[in-house]
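Below are structures written as structure tokens.
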Structure 1
């Protein structure tokens, strides 16, 4: 990757108190050698993975997200369950998010604006809202893993994040936070 590119994505952060509550469900798996948990600080809902974009596109993406933050109000989401993900070839333990009209519309607007401006590779995959909690060992995937939840939280922000790959995994750098209207 050249120095003129940055690997980035757009995400919806979840309230930290809610994340602490969710982590209590996973406490008994802390010492499981087949799971590599992501730190709570990295838990988020990715709306759009942009991949490697030019530095010029960082500014343009911020302009797009500035417009979008003015158009959308904060909204509630429902955290459904913790399970293996994706279903057909599990590689993760993820917190599944219930699709709502607000979430679909926000993601659609971001995707369309990025596409019109030819920024990143956003929108190529189907949108399955989730939060990655842990990565699974390739050698030992549990046959069943499901924890039902009934948790609601409010989405108040859109984050534009740089993701640097290191030998220890990905490192996230917040480029800019956008606040949705109340």
Structure 2
């Protein structure tokens, strides 16, 4: 059966809208980067599915409103526990095999941990990281008082160190520079 991304996207949208504020939009940015970093791969469909589902574990964990960054950090383990059951339920409803479900769960766990060991994990973890380097990500998810702290402490220092794909490494500096300009223009 041919993968119908639009149909899958519409199916998962209500689930992601029950996650943290901005998760639906973030997952769409992640899928964009998955397509950029994983173009031409035989497993691109499952990477796209993982891009949409990697944050589904946040379903009903936090209120769907802007939060402080520390609130996110304090709830990460709880959300991680939900990842496998929700991915299994959603992919099972779409007729995916257990092997495909296991792969997407593995990819989502890699994204949750910000650590990749295999090439497919590198693509999703890098796509997740690049999907955060956008002013809309901050606006949709976090209280404005945290934006500079997140950017300076996490985005500038942590994200560039964890990138593994060459395309992500090349793309990151321009994304950081653009985000920096948008953040500091707003503050002046």
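When mean count of other Cβ atoms within 10 Å over residues 40-47 is calculated for each of the structures 1, 2, the largest result comes from 1.
Work out which structure the value -21500 belongs to, where helix-only ellipticity at 222 nm (-39500 (n - 2.57) for each DSSP H run of 4 or more, over all residues; to 500) was derived from one of 1, 2. Of the options listed, only 2 reproduces it. The maximum of percent of Cα pairs over 30 Å apart over structures 1, 2, that is, the highest value, falls on 1. Largest in FRET efficiency 1/(1 + (r/R0)^6) of positions 80 and 96 (r between Cβ atoms, R0 = 25 Å, to 0.05) among the labelled structures 1, 2 is structure 1.
When distance in nm of label points 7 Å out along Cα→Cβ at positions 56 and 72 is computed across structures 1, 2, the figure 2.1 traces back to 2. Given a computed value of 24 for relative contact order in percent (Cα under 8 Å, 6 or more apart), which structure among 1, 2 does it belong to? Among 1, 2, the structure yielding 24 for relative contact order in percent (Cα under 8 Å, 6 or more apart) is 2. Quick check on the output: 2.7 is distance in nm of label points 7 Å out along Cα→Cβ at positions 88 and 168, derived from one of 1, 2. Which one produced it? Structure 2 accounts for this read-out.
Work out which structure the value 26.9 belongs to, where mean count of other Cβ atoms within 10 Å over residues 48-55 was derived from one of 1, 2. Working through the options, I get structure 2.
Read-outs: derived from the displayed coordinates by stated rules, not from any lab. A quick note: this is a predicted structure, and the numbers were derived from the prediction, not measured. Cβ atoms are built from the backbone, for glycine too; each structure is taken alone.
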